[in-house]
1. Assign the value 98, calculated as volume of the Cα convex hull per residue in Å³, to the correct structure from 1, 2, 3.
2. Taking FRET efficiency 1/(1 + (r/R0)^6) of positions 39 and 103 (r between Cβ atoms, R0 = 30 Å, to 0.05) from the coordinates of each of 1, 2, 3, which one would give 0.75?
3. Just checking, which of 1, 2, 3 has the largest value of distance in nm of label points 7 Å out along Cα→Cβ at positions 15 and 127?
4. Assign the value 1.1, calculated as distance in nm of label points 7 Å out along Cα→Cβ at positions 63 and 87, to the correct structure from 1, 2, 3.
5. Which structure, out of 1, 2, 3, was helix-only ellipticity at 222 nm (-39500 (n - 2.57) for each DSSP H run of 4 or more, over all residues; to 500) derived from, given a value of -24500?
6. With relative contact order in percent (Cα under 8 Å, 6 or more apart) derived from the coordinates and found to be 25, which of 1, 2, 3 does the value describe?
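Derivation of every value follows stated rules applied to the coordinates shown; laboratory data play no part. A quick note: this is a predicted structure, and the numbers were derived from the prediction, not measured. Cβ atoms are built from the backbone, for glycine too; each structure is taken alone.
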Structure 1
Amino acid sequence: MKTTAGYWIGVGSILAFLSVLVGALGAHWLDPVMDMDSKDTYETSVRFQMFHSVALILIGIILNFKFEFNRLFFYIPWLILAGTVIFCGSLYTISLSSFNWLGAVAPFGALLFIFGWLLLAFSAFNIARQNQNKDDR
């Protein structure tokens, strides 16, 4: 396994573990002390963290294949990781505290998610085009 592949699988796995952990804490310990809006915000953060944890694991698996990746591909996991920290971190903080001003920070994390997913699509189409060119030869 390539080093970077193992690294992203590990990071994604840790983030998935933390997502399950904070989800369980929220459901069992924090539920009685949170209002409905805070619960919704917290659950949104848990859900987005899990989705993007799985994405990091899959990117790690993809990196193990012998594709000719565009240099931009290697930014994708960093964008997703930064998006997870900024988006989910701000939502967790908003739901558990009175720091509502962090609501202005969450969209920056969402933008990082969007750029990461668009870059993944671009890279996938680029790999498909390269493979088609090889098949045409």
Structure 2
Amino acid sequence: MIQITSGMSIAEKEIELQAIRAQGSGGQNVNKVSSAIHLRFDVQASSLTDLMKSRLLNCRDSRLTSDGVMVIKAQQYRTQEQNREDAIERLKEWIISNTTVQKKRRATRVSRAVKARRKESKQANSQRKQQRKKVSVD
């Protein structure tokens, strides 16, 4: 089981991990070692709740295919194990960021004291600017 939050987890069988060769220059082992990881997570076939599934499927993410499969490619690290951990961690972050509900902002009023301080500072600035004017001799 992969623990996402304290109340949410995903079975490891729901995630398909495939080792592939990483892109870019790599030296002597570049054509021999498959250190990159392709993680595939089928949102529709997962054990998540229907509400979470709909939120994940409605998010605008280029890694989400039209079939509802999330594809994450991890090739940042040199070892396959580190890339596997990185891919799973990125999947966790994606699920958490798209399933948490943002709290609505509650409008508050500006207090009378804050308004007074603001007015005083504006008047002080105005006085300062008035003193910069040229003095007229009449």
Structure 3
Amino acid sequence: MGLKKWLFAEGPVDDATIAATEQLFQVTFPQDYKECVKNFNGGYPVPNNFDYDNGAQGVFNDLISFTNSELNITMFREFAQDSFTKGIIPFGRDPFGNLLGFDYRFNKEVPLIIFFDHEEIGEEAITPVCDTFTELLDKLYSIE
């Protein structure tokens, strides 16, 4: 099915804000993601369900904002520098406090998309989702 629209986007993000965030995390975000957040910063995708390769179901609730003063992507800097999660940069959330993120641990140029379960420890917390941000958006579907 794939992404149809974004709801409740907070407004555009400029290239300078994205570049400053990339510098903070010492990564280069994928171009498809950058183009998305420029227009749909903090937005909620519709539809928002996706499947993992193992058949389990996930929910992409919203993009983590670049500009919200209460919760924004730069607040995950310590998470991205922790010894276990170093190289994982969250970009989205599910409704249960878990994260979707870019996994730069093994490939600095083309990060995989992963799900991070905040209730698990070690590698058990990380589940691969797909290869690219666009692929994630293309996988979205509605349960209705």
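1. The correct label is 1.
2. 3
3. With respect to distance in nm of label points 7 Å out along Cα→Cβ at positions 15 and 127, the highest-scoring structure among 1, 2, 3 is 2.
4. That value comes from structure 2.
5. Source structure for this number: 1.
6. So the calculation was done on 3.
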